[in-house]
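Any read-out appearing in this document is the output of simple, stated calculations on the displayed coordinates, not a laboratory observation. Since this is a predicted model, take the numbers as computed values, not measurements. Cβ atoms are built from the backbone, for glycine too; each structure is taken alone.
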Structure P
Amino acid sequence: MTEVNQHADPLIQQFEQVKVRVAKVLELAKSLGADGAEVAMSRQQGLSVGTRLGEVENVEFTNDGALGITVYQQGRKGSASTADLSEKALNQAVEAAVNIAKYTSVDDCSGLADKELLAMQAQDLDLYHPKVLSTEQAIEIAKECEHSALNSDKRITNSDGASLDCFSGFKVYGNSHGQLVGYPSSRHSLSCVVIAGSDDEMQRDYAYDVNRDFSLLESGISIGEKAASEVISRLNPQKLSTMKVPVLFRSDIANTIWGHFIAAISGGNLYRKSSFLMDALGKDIFPNFLSINERPHIAKALASSAFDSEGVLTQDRDIITGGSLQTYLLTSYSARKLGLTTTGHAGGIHNWLVTDKNIASNGSKEADFDAMLKTLGTGLLVTELMGQGVNIVNGDYSRGAAGFWVENGEIAYPVSEITIAGNLEQMFKGIVAVGSDIDKHGSIFTGSILIDEMQVAGQ
């Protein structure tokens with residue numbers, strides 16, 4: 001913690017009070033006849049400001065919370081939630097969940113996670129760095145960011161504004177196995193969206209940064225300049241004819257490719273038999289130079305957590321080793337459906353590190369963004385995706401895109417109104433390289449991804 005003393009921090013005091021309240025809710029569920037129960041409670045407070053063209057558009061203070069309870073009774077499950085955290089409302093939520101359970105059908109796979117898999121102590125991952133800002137200070141930061149963008153180039157004619165968000169909060173999870181864990185966390189972000197015009201044509205683009213620690217955010221000036229650079233580079237786009245070419249997904253877009261892979265190996269899709277990667281465990285999904293490692297306990301990282309949303313202890317895992325699939329992503333329920341053990345992925349993944357063993361993934365010049373353009377040679381660089389044309393059942397992939405045409409390793413001109421298409425299974429195997437230009441804005445740390453060939457449909 002950096003900004004305030006822990007003992008004087010009202011949020012930490014609330015955190016301790018909520019743990020007591022969660023324990024009481026669990027006791028009540030037990031007294032009403034529940035075989036098992038689990039409670040998740042969260043609270044969030046913070047400040048959001050938005051400016052547009054130098055004027056304040058919105059100032060919003062947030063201070064809210066929610067509780068969800070699930071009870072299990074002889075194989076039946078009932079759930080209820082409430083945003084009212086008074087004792088009366090919490091009691092009503094528990095009673096509602098118990099009553100619902102009476103009317104649901106028996107499901108042998110439902111129930112709490114196995115006790116031996118739980119995190120009985122929450123490891124401190126340095127996720128809490130509150131920042132106390134006055135409204136005036138927050139407005140000035142947003143204004144500075146937008147001003148930086150608007151003054152970068154005379155072709156920038158308008159703005160959708162700049163936004164600054166500073167949030168702190170906590171999560172508490174408890175269940176009738178005796179687990180009661182939680183942690184405070186913070187999240188700060190700054191973004192800017194601007195519009196540029198040339199002749200009769202307009203383009204819109206943005207830049208942003210997000211971090212647990214406010215002091216590590218990029219400056220407003222830097223984010224504004226990046227937003228300006230992005231939008232100016234997109235002016236006067238051209239269309240492409242239909243062809244098959246190599247495609248490079250820029251690092252901030254590349255995480256979407258891994259997102260489709262996550263969906264395909266998630267237990268829910270597997271037990272429903274709605275994934276193109278059924279029975280893929282141990283098989284080569286990617287080229288042998290590619291590995292994906294999950295590291296849930298990286299200090300300050302955005303997707304770090306000591307336990308998943310079922311209280312299961314998170315662990316370092318190898319997802320892909322030498323191109324081969326090492327594990328599915330399972331919750332307790334999906335694991336039981338498949339006759340397996342949960343992998344601690346209720347609620348999502350925790351810091352995936354994507355590496356290419358042919359490349360020193362440490363920011364070396366041999367695999368930075370410019371080097372990836374050289375490796376691409378002539379083809380398409382994708383910097384924006386639109387639409388949802390992805391079928392996880394058969395792997396078919398088709399999405400609207402925009403970006404740049406690249407010739408001989410150099411960006412030639414922007415392109416828009418195109419569609420890229422392929423099949424995920426073939427796209428995965430067709431990965432040529434993963435760059436060292438790693439994007440760390442989310443739960444997947446990945447560089448740019450070069451795929452050997454995709455169908456590009458233009459005019």
Structure Q
Amino acid sequence: MSENSQQSSFLRVLGRRDVVALAFGAMIGWSWVVLTGTWITYAGVLGAITAFLVGGGAIAVVGLTYAELSSALPFAGGEHVYSERALGYRASFICTWAIILGYMSVIAFEAVALPTVMDSLVPGLDVGYLWTVAGWDVYATWVATGIAGAVIMTTLNVIGVKFVAIVQTTVVLMILVVGFFFVSGAGVNGSLSNLDPLFAEGVTGITSVLVMVPFMFVGFDIIPQAAEEIDLPYRDIGTAIILSVMMAIAWYALIIIGVGLVMDGEALAGADLVTAEANGLIYGDLGKTVLLVTGLAGIVTSWNALIVGASRALYAMAKADMLPAALAEIHPRYHTPRNAILLIGALSVISPFFGRPALVWLVNAGGLGIVVAYAFVALSFLALRKHEPDLQRPYRAPGGSFSGYLALVLSIAIGLLYFPGSPSALIWPQEWSIIVFWIILGALLFGLSRFSKKAT
């Protein structure tokens with residue numbers, strides 16, 4: 001395979017702490033601030049936790065396949081590298097383009113979330129009414145804030161992954177400290193009576209949350225995407241993947257418990273930024289403000305990490321002639337995939353024009369892309385186990401091929417929840433339109449790449 005023989009264009013600058021911070025920060029993002037109330041309302045506290053344990057457990061199993069593959073094939077591109085070697089060119093395109101949809105949905109999500117949190121921190125930001133989307137008014141100042149955030153994050157990522165990692169580690173530590181005080185305060189000041197009902201809407205409620213879970217955990221696969229920039233033994237790359245997933249499962253479960261203890265059903269119904277308001281009930285207005293700032297930090301960590309992942313995936317596809325060659329260009333000074341990062345930045349400025357309803361649309365549409373990619377990675381794991389048993393695997397998944405079969409079954413099972421007939425199926429036209437747009441964009445870029453290659 002070409003990746004094996006080529007000298008890397010990237011710099012190996014990421015240590016163990018950098019890697020875990022990138023992955024964990026990518027997974028927690030902003031959703032725990034704004035969506036926790038939705039999860040509890042849909043499924044109840046224990047129902048929501050059940051959904052995250054089931055979904056997170058499935059992601060952990062998938063993570064085992066990633067851990068083995070990333071240690072065996074530590075090259076930029078992650079999913080692209082595994083699927084191309086195991087399944088071939090076309091399968092690799094589908095797999096990688098699907099995971100990029102997941103990455104882009106998170107990036108776009110953060111571009112929408114940023115104005116949301118800024119409006120809470122700076123009252124009166126809603127200036128310059130533009131239009132209404134699904135009952136939500138969109139303002140020019142909101143759009144401008146989202147676009148400004150996209151420009152800043154794009155610039156940071158062009159400058160270099162090491163700088164991004166330093167920012168990531170610092171911000172993640174801040175989030176963990178605030179999270180500790182929130183959960184501790186909820187345990188002291190909350191009430192068990194607020195947890196009733198423990199389950200809401202039964203299985204339907206749990207599945208409604210479960211379809212959101214893949215989106216919440218996208219980010220651990222940032223590690224294999226940036227494998228050529230990681231300065232660790234290959235076995236440790238796999239271990240870092242599993243550690244980051246376990247940390248994210250624990251984080252979401254604790255945040256759900258904390259909010260559930262502090263806020264009853266009536267309070268949840270009237271809350272907008274639920275976790276921040278729950279912290280306000282514990283520590284007063286200062287507590288609310290501190291958690292909003294922490295949520296803003298979560299936007300930074302997720303945005304940062306997912307740009308890293310998406311840009312490396314685009315780079316790998318371009319190197320393989322699946323996308324226009326310009327996307328494989330490396331910045332001569334910063335050693336980053338400049339054009340790939342700039343394309344991501346350009347796409348991310350679209351979402352603020354749709355306002356807050358786009359948050360849920362992006363979560364659900366992106367989730368389908370993620371589980372499709374996970375299924376392909378599981379297939380790649382099984383194929384390489386069968387056809388290349390002698391491939392050096394510094395990290396070997398517990399259970400061997402069984403882990404791959406289980407990851408495949410779980411990915412398909414979760415994927416089916418997005419399709420018509422499921423109580424949590426994607427909504428037409430909003431969510432399916434995102435899927436259709438992404439397929440058309442991929443086909444156009446793929447066609448342009450093939451045309452350019454033939455022309456030369």
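Here FRET efficiency 1/(1 + (r/R0)^6) of positions 108 and 300 (r between Cβ atoms, R0 = 35 Å, to 0.05) has been calculated and equals 1.00, so which of P, Q was it run on?
Checking each candidate, the match is Q.
Largest in mean count of other Cβ atoms within 10 Å over residues 100-107 among the labelled structures P, Q is structure Q.
With relative contact order in percent (Cα under 8 Å, 6 or more apart) coming out at 33, pick the structure among P, Q it was computed from.
Working through the options, I get structure Q.
With distance in nm of label points 7 Å out along Cα→Cβ at positions 20 and 284 coming out at 3.6, pick the structure among P, Q it was computed from. Checking each candidate, the match is Q. Using the calculated result 1.08 for Cα Rg over 2.2 N^0.38 Å, pick out the matching structure from P, Q. The structure behind it is P.
If you line up P, Q by percent of Cα pairs over 19 Å apart, for residues 116-235 alone, the top spot, with the largest value, goes to Q. Here helix-only ellipticity at 222 nm (-39500 (n - 2.57) for each DSSP H run of 4 or more, over all residues; to 500) was calculated and came to -24000; which of the structures P, Q was it taken from? It traces back to Q.
When FRET efficiency 1/(1 + (r/R0)^6) of positions 92 and 412 (r between Cβ atoms, R0 = 35 Å, to 0.05) is calculated for each of structures P, Q, structure Q comes out greatest. Starting from the value 0.8: which structure in P, Q was distance in nm of label points 7 Å out along Cα→Cβ at positions 36 and 52 calculated from? This value belongs to structure Q.
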